[in-house]
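I've put the structures underneath this note.
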Structure I
Amino acid sequence: MSAFVVTGRALASRTPQETVLENVALLVGDDGIIQRRATCGTQAYQDLQSSETLVRLPADTLLVPGLTDLHIHAPQWPQAGTALDRPLEEWLGTYTFPLEARYSDAAFAATVYEDLVPTLLRNGTTTALYFATIHEDASLVLARTCLKYGQRGFVGLVAMDHPDLCPPDYRQASAQEALDATRRFIHAVRTLPGNEAGLVQPVITPRFIPACSDALLNGLGALAAEMNVRVQTHASESDWEHHHVLERAGQTDTSALDTFGLLRDHTILAHAGFLNQNDRTLVKERNAGLAHCPISNAFFAGAALPVRDVLDDHVHCGLGTDLSGGYSPSIFENARQAVLASRMLESGTNPEILPAKRGLPNHRIDFQEAFWLATRGGAEALGVPSGQLLPGQAFDALELRCTLGSLRLSSQDSAASCAQKIVCHASPETIDRVWINGRLVKE
């Protein structure tokens with residue numbers, strides 16, 4: 001790839017509470033990293049405009065950072081929008097585990113992932129954190145598919161060995177079997193042809209504490225330290241799971257994961273609705289992060305993550321679609337639902353309770369904060385240098401059409417207004433070009 005310059009209007013978050021709208025010129029190096037940024041009216045801007053490799057964005061478009069999805073169950077894509085009216089135990093046992101077991105067939109996996117990854121790119125997801133399945137070949141198919149389409153992918157071979165809570169036909173036979181498979185998978189992803197730059201990374205992935213033996217959890221923690229690999233898992237995601245861990249381990253998910261060596265730099269805890277103040281402090285101390293999944297939380301969590309507290313405590317946090325506990329592959333959809341969930345948490349939902357006692361005061365988040373979660377928040381949590389269109393960051397970006405679909409952006413809109421309209425109305429219809437690490441992957 002050759003270096004190039006992009007000019008046009010750009011919207012990005014400076015902080016969770018501040019969004020900036022500017023006419024800019026960005027110099028993208030041949031390594032996909034933004035080398036220079038200049039604003040319109042400066043000499044630096046004029047100098048960059050004279051580039052022979054200039055990409056001038058049309059006046060009716062807006063450049064925004066690419067989106068990060070911190071929680072996707074890739075094999076569940078075929079059942080998105082299915083059985084969400086059923087209890088979690090039935091949803092897992094009748095639908096989800098039997099579907100995931102089918103990925104023993106790598107050819108079946110290929111048909112699903114060849115559909116999923118391009119769908120996510122059309123929705124603007126430039127970085128994706130995936131749960132795969134327990135099957136090494138099928139999970140490598142997902143990694144190869146990310147490489148094929150140029151998506152920054154973090155792919156986890158799922159580890160689950162507990163005989164009491166895992167289906168007999170869908171689990172690893174022992175902790176050692178799961179550890180050996182995980183080690184092989186880490187090596188296989190890192191050495192994939194075409195992955196020399198590390199666009200696709202392996203992730204250690206215990207499904208959640210109830211599905212794993214202590215031996216497996218201890219072993220995965222040691223492996224994460226030995227091989228310097230990120231970790232992802234579910235944590236305190238529902239009443240049942242949260243209390244199961246309290247009874248089994250005598251401590252919360254967060255503390256237990258820390259004991260096992262799994263709460264480490266850029267570990268991502270999905271859902272996390274039942275974390276307390278001490279848990280959040282520990283997450284922050286370990287430089288880990290949370291994946292807020294507002295749609296799936298509405299169906300299965302039984303509670304809403306207090307994102308206001310998370311942001312105020314300066315804990316890393318982004319958004320996850322949680323396909324297929326969440327029905328939508330769109331991070332923009334989850335951003336708007338994050339705003340709605342916070343408003344419902346603040347106001348409460350039971351009209352028979354007096355307003356003063358019905359909700360949690362001062363717990364809303366606004367649309368600029370939701371835009372941050374969708375862009376820089378998720379990238380920051382995962383340790384990816386992107387999400388703000390700044391020098392030193394990867395050029396992961398979306399070109400939005402300002403007046404397609406339901407989106408109506410005008411030249412008079414402020415940065416805050418643009419962020420709100422985008423969160424409310426952006427869709428695949430409004431997304432034209434998509435760049436990842438400087439490479440045009442959708443046009």
Structure II
Amino acid sequence: IIAGAGMAGLVAALRAQELGARVLLLEKASSPGGSLALSGGTLWCARTHDDLRRMVPRGDPELGRTLVAGFMPGVEWLRGFGLELELLPSEPYRTVFLMKPNPPEFVARALASFRRKGGELLLDAAALELVCSDGGAVAGVVASTPSGRRRLQAGAVVLATGGFQANPEMRSRYFGPWADRLIVRSNPYSTGDAWIMATAAGAASSAAMASYYGHLMPAPPAVVPVHDFIAYTQYHSDHGILMNLRGERFTDESHGDEVNSQAVARQPEALAVLIYDDTVYRRHAVRKAGAGARASDTFYESKTLGAPAAVARTLEALAGEIEPWGFYGRGALATLHEYNEAARKGVAAHLRVPRREKADALTAPPYYALAVTPGITFTLGGLRINSDAQVLARAGRPVPGLYAAGADAGGIHNERYAGGLCLGLVFGRRAAEHAVAYALGSSGGRER
């Protein structure tokens with residue numbers, strides 16, 4: 001049994017079939033695909049383990065080694081199913097592919113292959129509880145299905161439900177008291193089901209429970225269209241200045257928007273104002289189409305959605321514009337002047353909140369202010385696994401018959417990020433390989 005029909009679940013299902021297993025794929029939603037179907041379709045990973053360690057220094061080194069080693073073999077394996085992946089130009093430290101023609105079609109083709117080989121997909125079916133033997137081995141799940149609650153037996157279970165980003169209570173528990181306000185920019189059905197049922201059966205949590213991958217989005221009352229998240233994402237926040245309601249900087253913005261999103265989540269009301277000048281607007285806030293994303297003007301399109309947004313010829317005027325939104329304008333103006341002075345002198349790294357890179361003074365009018373709030377794509381913490389994707393108990397030993405992949409397997413990334421779909425690809429395959437071997441072995445060689 002595989003719980004979840006997103007990237008990790010589909011990969012695990014196809015690989016398990018390839019190894020001779022009969023597979024039941026449970027999907028909580030009314031259609032398959034999970035966050036994969038809502039993504040831009042970029043499948044990428046660090047080129048080397050050293051690259052990964054530089055990008056995500058707090059990630060688990062052994063799981064990271066497994067991730068990098070399994071990525072390119074996984075890509076070639078996907079192509080063997082007739083799934084098209086186009087190699088894109090990229091930085092020297094990573095390898096990037098684009099799913100063609102688009103992620104929903106990619107899902108449809110993978111699912112067609114699964115069904116041709118006799119796979120069974122059960123939609124509107126949520127795994128609720130693990131079925132365990134007297135010896136503690138996992139032997140199936142209890143699931144809520146359209147025909148009622150069912151007890152489903154299996155030789156092994158792979159958890160691939162996508163993390164807990166759509167669970168407001170868990171977000172508040174791990175990311176801070178305002179994190180229930182985060183915008184879910186991915187699968188709304190990923191509510192921590194795998195973590196809840198597995199920890200109830202003795203499984204351990206991973207590191208990185210306080211980390212997630214996400215980006216800054218236009219703040220309410222804007223409501224971002226669910227299939228157009230990328231067009232409104234503030235990737236360029238690393239070139240601007242972020243301030244909280246008190247008008248204070250609180251993070252080194254140059255760490256990148258995915259880190260900035262986590263920093264804003266810890267601020268009062270999970271709210272910040274992003275300020276930049278016309279140079280940043282023209283170079284970064286207005287984006288051309290590419291890599292599966294449409295062209296967009298992130299500022300004016302966010303303003304059209306209803307996000308608090310302002311343009312002014314001076315920083316003094318801009319500070320006045322943000323006060324009706326609840327921000328302390330005088331404090332914000334003092335912060336901007338302090339930053340600009342430090343940037344001009346080349347000492348921004350010595351500010352109370354250092355700015356170590358991209359420390360350019362904001363000097364080109366007009367100036368732009370946009371209220372932003374975090375969007376969360378997937379959680380980086382989850383169940384603790386080993387390199388074989390076996391879920392580990394709190395004592396450190398594998399839970400027999402239980403595997404996790406994708407965002408349900410935590411600690412591979414921590415605070416920073418080096419690809420999301422790659423986690424499902426690599427650990428989905430490994431989970432299937434070891435789950436099938438376990439199931440066949442525990443059944444005396446009989447297919448289950």
Structure III
Amino acid sequence: MLCAKVPASYPAFVHGPGRLRTPLRRAGRKGEGRFEPISWEDALEQIHARFQAIIARHGPQAILPLNYAGPHGMLAGGSMDLRFFHRLGASLLDRRPLCGGIRSDAWSATFGPVPGIRPEQAEHARLIVAWGNNVTWSNLHLMPVFKRARKRGAKLVVVDPRRTVIARQADLHLALQPGTDVVLAWAVAAELERQGGLDLAFIERHVAGFGEFMALAREWTIERAASVTGVSPSDLLAFARWYQSLSPAAISVGNGLERNRNGGSGIRAVFALPALAGKFGVPGGGLINGAPHAFPKTPARLARTDFIPADTRTLNIIDVGRHLTDPALEPPIEALVIYNHNPLIVHPDQNRLRKGLAREDLFVVGCDLVMTDSLAWADVVLPACSHFEHADLYTAYGHHWLQRAEPVIAPQGEALPNSEIFRRLAARFGFTDAAFGATDAELMDDAL
């Protein structure tokens with residue numbers, strides 16, 4: 001199934017008039033978006049000169065990479081780029097809190113480094129629960145599987161505050177109040193216990209912390225949970241009884257839950273349900289989550305974390321705007337490299353981030369396919385290849401297939417893959433370690 005955004009948007013994105021095809025230098029005021037073309041040699045020289053001056057004043061930690069997922073390729077967003085910043089000694093960036101990190105940490109804290117069930121297995125489920133997962137928009141690959149299961153008689157429950165498309169198709173929609181997922185999960189766990197629906201043998205063999213969890217869950221009767229979640233007692237009871245009686249049962253948890261202060265607790269409470277009810281160990285039963293653990297990734301080898309100097313600080317991506325405007329931060333952030341990311345659009349506290357980008361003493365390097373809102377504030381802009389124009393490895397948020405992609409079109413203009421951009425930067429900075437001469441094929445070997 002092809003995402004509707006591909007035929008609707010990608011042709012103009014890759015080939016349209018907004019595509020960046022040459023390096024640029026700012027020719028107007030910051031944020032004005034007026035630039036002039038320069039050569040790659042000039043661009044790399046300007047970056048080198050400014051970085052060296054900043055390092056002389058404040059040390060390398062005054063430089064911060066501001067990047068996120070981009071095309072989600074392992075080479076485009078976690079290989080030569082991180083090798084360069086690690087060797088440079090730049091500040092580290094904790095990217096996970098922006099999206100998906102809480103759910104991933106909740107999974108690892110509950111189950112360790114193991115994958116969930118393959119999404120295809122949900123075809124065999126008799127009960128499917130889409131919890132905080134807008135499947136018809138964000139997880140299209142699941143819809144054909146869910147439809148095949150429903151043709152076989154499976155019931156579909158959707159837990160979501162909004163009446164999404166899949167919620168309108170569900171047998172039961174639990175439109176809970178945002179942030180009350182942990183209460184709903186506790187109430188289901190407590191009801192399972194009251195109805196004799198716990199798999200005590202499985203719990204005895206495989207579950208740690210059962211007593212502590214249930215001590216909290218038992219406080220939530222169906223009626224009390226209904227008063228907090230806004231879901232009717234009859235719907236809560238129906239869900240609990242279906243989850244007890246229908247097997248196999250598969251739950252797919254989306255990122256929606258983590259957008260709350262108690263998001264991690266809510267996700268872990270939901271993750272506990274199949275362990276309590278004995279839903280693991282059969283085709284179509286368990287959790288459709290934990291896909292990153294399906295792949296034998298070696299990110300430390302790919303990013304060469306051994307290059308990181310001792311005591312290098314780590315900054316939270318959520319707090320970049322605050323750090324840019326904090327006069328007490330030591331050392332201050334005096335250079336940003338924005339790539340695989342459009343922070344002015346996706347970060348919280350955008351006004352403070354814009355104020356930080358407007359600093360005249362802040363040197364900003366931007367790297368992207370098109371001129372974004374964030375790159376309008378850059379001093380030097382580098383044209384990047386699209387994922388159609390370079391080889392890469394792709395894992396996934398949902399499915400369990402590792403994909404190696406080869407380029408299908410030539411780079412547009414003077415655009416380069418991220419790996420080559422940072423390979424050239426490393427050479428300009430005099431980094432002669434063999435790690436910086438690795439080809440993309442060798443980087444793929446390092447990735448797995």
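All of the numbers you see were taken from the coordinates with simple rules; none came from a lab. The structure presented is a predicted model; accordingly, all values stated were derived computationally and were not measured. Cβ atoms are built from the backbone, for glycine too; each structure is taken alone.
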Practice task
Compare mean count of other Cβ atoms within 10 Å over residues 191-198 across structures I, II, III and report the one with the greatest value.
Solution key: II
Handout entry: Among I, II, III, structure where FRET efficiency 1/(1 + (r/R0)^6) of positions 231 and 407 (r between Cβ atoms, R0 = 35 Å, to 0.05) as derived comes to 0.90
Key = II
Problem - For 21.0 (mean count of other Cβ atoms within 10 Å over residues 7-14, calculated) the corresponding structure among I, II, III - result: I
Exercise for the section: Match the computed value 64, 32, 25 of Cα extents along the principal axes in Å, for residues 311-422 alone to one of the structures I, II, III, and report its label. Expected result: II
